[in-house]
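Please go over the structures that come below.
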Structure I
Amino acid sequence: MTKSTPALINPAILRWAREQARLSPEAAAEGIGVSVNKLLACEAGEKYLTFPQFLTAANFYKRAPAIFYLDEPPKGFQPIQDFRRLRETPEDAFKSGLEWSIRQAQERRELALELHRDVGEPIQEFRLQATVNDDVEKIASAIREYLGVTRTGQQGWRAKAFDNWRTAIESKDVLVFMVPRLALTEMRGVAIAETQLPIILINSKDRTNGRTFTLLHEFSHLVVRASGISGIDFVAPQPASAIVEQFCNAVAGATLVPAEWLLSEQLVRAKGNAITWDDEELAALASRFGVSREVVLRRLLTLGRTTQAFYESRRASFQAEYDALADKRSSGGPERHLVVLSQLGRNFTQLVFQGYYDRALTLRDVANHLNMQVTAVPNIERAAFGLTG
């Protein structure tokens, strides 16, 4: 019988993960399916779990497999209670998928920090900063300049707007992760503000151009150094966060739909002083900017080209579409390696491979960090670097 390959993880982190989960050695051993003596020996570095046992342990402890390879246990993770709650978020949301998603993102950031050190790759400091008292249009212009986004370039994106905005943001060493299997009522986006490798989470269930707005909304949170969780509404969930939310909404809209550009559009100029807009008109403008109809209508309101009453009259239909989207289930889809690449982002995935090329990681490490089978690693490698064959 072939002997199982040992998982050469950090024993100190194996123990840390158990203690953080508040599990006794007996309870943990039972959950993993090993003897107490073996688990304690693995935590002491005297023995090793097999790879199947290790993956079972990571799942049982609710930790990303990648974190077990760090040199030391993570420090300074932002407590979940520090994040702003959504108005309609269930009380137990922070005990399940949402908490896990945030913690997993923080653990991936720890891995990325270590890999940058290992391969000698410098990290760009996130220096773009503003306050909620700054001029929205000026901040939006600064963001576009910082990200290198031009009107000509954006006009060609259309259906690929989200991918291109994400690429621009990731190029500034911002980690952008897609979160699967999480209800839109729990979160639409999350921002974790850091000076190095800040994090943005986007709910993958949001399949409309609204996803692009969320990306820029969370980026605006990073700019004002305000970590938080965002919902699917333009209305702030709590009075305490209203100022930040309204500012980030306004900056995101102004970044995606610059005032001068929108007002110069032939369709807008042709409307004259009209304040009502039908779906076809909003859809045409939304396509030009690669955003949702609501984002366009909100910008038209901000720029005085419609009224609050008309905007409010349309919000119910927009909300109904979001609600239907939350209940929608997709069938089929892209291959597994493309799904993983979308979830982790191209920059993070390339960094993991850089660790492998520099011999800081083994092929098995790469597979674990990317949550892939070893045999599928070449597929995601070619996709991550845009290779063919």
Structure II
Amino acid sequence: MSFPTIGVVGGGQLARMMAPAATNLGLRLTVLAEGDDVSATTAAQYTVGDYLDLETLRAFAAEVDVVTFDHEHVPADHLRALESAGVNLQPGPQALQYAQDKLLMRQQCDRLGLPNPPWAAVSSVTELLEFGDRNGWPVVLKTPRGGYDGKGVRVLRSPEEAQDCRDWFELDFEALLVEDLVPFSRELSAQVARTPSGRTATYPVVESVQTDGVCDLVTAPAPGLDPRIGGAAQEAAVALAEGLDVTGMLAVELFETPGIGPGFMVNELAMRPHNSGHWSMDGAVTGQFEQHLRAVLDLPLGSTEPVGAYTIMKNCLGGANQDLYSSYPGAMAAYPQAKIHTYGKSVRPGRKIGHVNVIAAAENELDEARAAATAAAAIITEGQEHE
């Protein structure tokens, strides 16, 4: 059998990080990129095209053996048309719709008996106020599609603040999602890989720290997590992967809720490699990008065992330093244990431009690993030592 070609729709950093994994396995990988200057174009073969155009998607799919995704923004109608034409989509539109639409996702979590925050679809300020008065304030208002990294999310702490959201109901959505503001202790993420033939492999549940709605720091596995909660979270991830017919990587973002339900509630889903899984590139036997490729090709899945006691992943967000390579000597000399990953992006304030992984061989090295990852990332983003 000749080595297959994998097509990735979207040219962001996730597609870029699939490229080394594909190279190591001898696979061909090509990307449908939004432009010549996006992240993946310096790491993979690519063609420039508009993923919103069906004919562009058809032409791209005709040149590859399987199509997978860097993001979830391809129109569902286009995906169904490709599937009807026999294109091998992994994951398929029947699964992706639940990552594209948060209202559908909430409905399916309820159907599968998984712990959801109380929620409702609302199409007016009046309905929003009724939900808040019935369930209590504060509440969280979300756009059902298109939001990420804190975008499309608004916390409303009173009826007065809800009154200021009238412009949200003028957006092009039939309804918005409103849900209780969950009293959580921390955020977690459970990842699972699933193949078209139904094999699954779960990763350790991790702790994710968000800053301004953006993933900032991940600790894998989540320190001090009750094994019963961790096991139940992994089981929930598998139930979602199987119940929604997900293939490839699935990330289930969770709220830890001690004393409430099974100890967690589902927040959001991502049907692709995910920021909370970047630790696995250096911290697990099989990183999430290799695992995703194995899964979409229906190959046996790799071991997800950690290679150390903990791995710290620290995001690099655009800061004062515009010349990232100039910071490499200082970061590498000061923290030789740090694994530095940058995404080939121009620097803008707050933009994800890379991440740093540091492994703690033993539990008593966790604080040292966290400090090293944070300091190395600061050198990359600011060109100086972290204070």
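Read-outs: derived from the displayed coordinates by stated rules, not from any lab. Nothing here was measured: the structure is a model prediction, and the numbers come from that model. Cβ atoms are built from the backbone, for glycine too; each structure is taken alone.
Of note:
- Per mean count of other Cβ atoms within 10 Å over residues 287-294, the highest-valued of structures I, II: II
- If distance in nm of label points 7 Å out along Cα→Cβ at positions 7 and 343 is computed and equals 1.6, the structure in I, II: I
- Read-out Kirkwood radius over Cα pairs in Å, for residues 159-350 alone, computed value 17.4, structure in I, II: I
- For FRET efficiency 1/(1 + (r/R0)^6) of positions 23 and 191 (r between Cβ atoms, R0 = 35 Å, to 0.05) computed as 0.65, the structure of I, II it came from: I
- Read-out helix-only ellipticity at 222 nm (-39500 (n - 2.57) for each DSSP H run of 4 or more, over all residues; to 500), computed value -16000, structure in I, II: I
- When Rg and Dmax of the Cα atoms in Å is computed across structures I, II, the figure 20.8, 64 traces back to II.
- Test item: distance in nm of label points 7 Å out along Cα→Cβ at positions 55 and 247 calculated as 2.8, pick one of I, II: II
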